[in-house]
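Every read-out reported here was derived from the displayed coordinates using simple, explicitly stated rules and does not represent laboratory data. Please read all numbers here as calculations on a predicted model, not as lab measurements. Cβ atoms are built from the backbone, for glycine too; each structure is taken alone.
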Structure 1
Amino acid sequence: MKPRFVVQEHHASRLHYDFRLEHDGVLKSWAIPKGPSMDPAHRRLAILVEDHDIEYIDYEGIIPQGSYGAGAVVTWDAGTYEPLEWEEGKIVFALDGKKLRGTFALVHLSRGKENEWLLIKKRDDEAVPGWKIERALTPRRLADLEEEVPPCDAS
């Protein structure tokens, strides 16, 4: 079974997109301020954040005010991926989602930028020059206030 990925549109203090790859029992996670792109000319800053529990892959709803990441979370895209290369500082993978398809790379920036990576769409048959991101307008399902937000693995 192929590992899964999800991109969650996150309306926190600033809109960003949480990009998550299922790997070694957790979701490896990056915050992408401008969102992913299908255009190989776009290099997107991706800030490495703490790993999240696998259960978070299906989360949509409202993280309450006063909680870390407060705001609406909506699934923007999801699917499976095939890891092609996974080494320190570089991850190459092929996504099979509804919006994101084809080969991508996450490349770590050097020179003291510990958490800064770039998400890059590789040139392939799925690339779309001039591609613009389409934002989700409303969450498909809102969380009940009693519902707990899945915990993050801060290790």
Structure 2
Amino acid sequence: MPIQSQLVADTSDVAYNCGRLLAIFDALQWRAHEGKLEGPGVVERYFGTASSAPNAAFNILWRLHVHHLRKLSHQADKGRAAAVAIERRIAEICVLFGQTPEMRAKRMPPHFPRVLDLQAQGRFALGFYQQKAADAEAIAKANPRNDQVQATNQ
């Protein structure tokens, strides 16, 4: 039974959007390494910290994603186009990180939360996996032959 994505692309929920960002960073790393990543990737290394203490994890993940974007953009025209598309998706999610009324009163910019409670950690996981499902669905729609080959191999 195929999984249908239920991505909520316009929510301002910080935990959910942090999960979505991690999914994008994971896809970016995979693409930058052309699917040949040796050792643990960003999800294996940072999922736990990102889902419970986003501020600590995303400081590191942000530096890594810049490195991966640069590496991807050096992979000919397809790599440059993919880097631009991924950077646009990251920007679309970042726009959703809004200011709370308290932040506005103090004239503070949005930021990653220091900690997430258990309910927020669940929303983080939903954002991560729903983003992964939406990406897989978009890839399948863009290249229907992949679905046919996978169905034939099962």
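Data overview
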item	result
Test item: helix-only ellipticity at 222 nm (-39500 (n - 2.57) for each DSSP H run of 4 or more, over all residues; to 500) calculated as 0, pick one of 1, 2	1
Among 1, 2, structure where Rg and Dmax of the Cα atoms in Å, for residues 62-109 alone as derived comes to 15.2, 46	2
For -0.51, -0.65, -0.93, -1.14 (log10 I(q)/I(0) by the Debye sum over Cα atoms at q = 0.15, 0.17, 0.21, 0.25 Å⁻¹, for residues 30-93 alone, calculated) the corresponding structure among 1, 2	2
Given 42 for relative contact order in percent (Cα under 8 Å, 6 or more apart), calculated: source structure among 1, 2	2
Which entry (1, 2) yields the derived value 56, 38, 27 for Cα extents along the principal axes in Å	2
Structure responsible for 22.5, with mean count of other Cβ atoms within 10 Å over residues 22-29 calculated and labels 1, 2 on offer	2
